[in-house]
1. Please compute relative contact order in percent (Cα under 8 Å, 6 or more apart) for structures 1, 2 and give me the label with the greatest value.
2. Of the structures labelled 1, 2, one was used to calculate distance in nm of label points 7 Å out along Cα→Cβ at positions 2 and 122, giving 4.7. Name it.
3. If distance in nm of label points 7 Å out along Cα→Cβ at positions 34 and 66 computes to 3.3, which of 1, 2 did it come from?
4. Between structures 1, 2, where is distance in nm of label points 7 Å out along Cα→Cβ at positions 58 and 114 highest?
5. Hey, helix-only ellipticity at 222 nm (-39500 (n - 2.57) for each DSSP H run of 4 or more, over all residues; to 500) derived from one of 1, 2 reads -7500; which structure?
6. Of the structures labelled 1, 2, which one yields 48, 33, 30 when Cα extents along the principal axes in Å is computed from its coordinates?
Structure 1
Amino acid sequence: MNINFSNDFIDEGFFGSVFCIKNNRVIKLFKLPETKKDEERYEKVFTSEVEAYEAIQSDSELKAITPKFFGTVKVCNVLDNEKNDLTSKYKTNCAYIMSYEKGNFIKIKSPLVPKEEFNRIKKLFEKYGVEYIDDASVILDENRKIKMVIDFAMKYYEAWY
């Protein structure tokens, strides 16, 4: 898979970048960290996120409020708009594809998310061993119920050592 950074880039987090690809899908591609120690941690975060998606696939309620998961993928090239190769800035074997969900995302710990709604969602995820949703982002419906959740994992890994 090839990615054009200038046309496809959507957002960036601490561990990775999100790019739009065809068929209303996105790819989360993990960055290449500066040290070998960090590289191990990034791989653990990637694995933890993928395992979380895989763990919830049997639950219809969780599948309805999370992006559709299409699995992992290897990225071959990341190019900018001048065709400069940015591939070396990424861990090309740490990427996964999910559906592109549009909306106004807010952090799940925002005061706009009712505490009881946070607790309800947390319990749903915990049934499948998904322990880390504290940094997740969500879309709320008009009744302040969570209708979409992104950025969750089996367990938490520090962003910094």
Structure 2
Amino acid sequence: MDISLTPIEKFPGIWQGMQAETLEPLFSLANEIEKEYQWVDKCMGRVLTTKNAQAYYNLEGFDTRFLDCIKLTGLCVGFDWEEWKDELKDFKNNRYEDLILLNPLTLCKILTVLAMSEKETPGGISSRLQDKFLFALIKAIRHQFENKMTYSNTARPS
């Protein structure tokens, strides 16, 4: 799995210039993941705890699809991601409501650590799908992207 890393100093410009079409495959995948979560909750008749629901999710292949989606997005940034592996533990318990408070660069650093760690230790992406962290992360990136679009599209005319 080869993921091209965006030089961190170029990330702000790439983020500002990013088009919705670039991220559409990632956001579509998030929609599919969400449908799986909702289907399990509906079938069970209630919202299950994350730990209990994991036995019912059918997310096989989503890890590979996720990695395929991010390969060409420019969201993975070049930085010393191995130094950040310990810091990632601080974020793994965060919910969507917490993640949307982070800036796009921090969100993409988390994404980078997850993707690059998968090369060393396969299975991390699957675990993050099962505990809904990866879904929350993609939703937070979508939130930041949509807000970027809103702000840039609502500038006052000069």
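1. 2
2. For distance in nm of label points 7 Å out along Cα→Cβ at positions 2 and 122, the value 4.7 is produced by structure 1.
3. So the calculation was done on 1.
4. Looking at the calculated values, the largest one is 1.
5. This value belongs to structure 1.
6. Clearly, the read-out refers to 1.
FYI, it's all coordinate maths here, none of it is from the lab. Treat the numbers as computed from the prediction; the structure is a model and nothing was measured. Cβ atoms are built from the backbone, for glycine too; each structure is taken alone.
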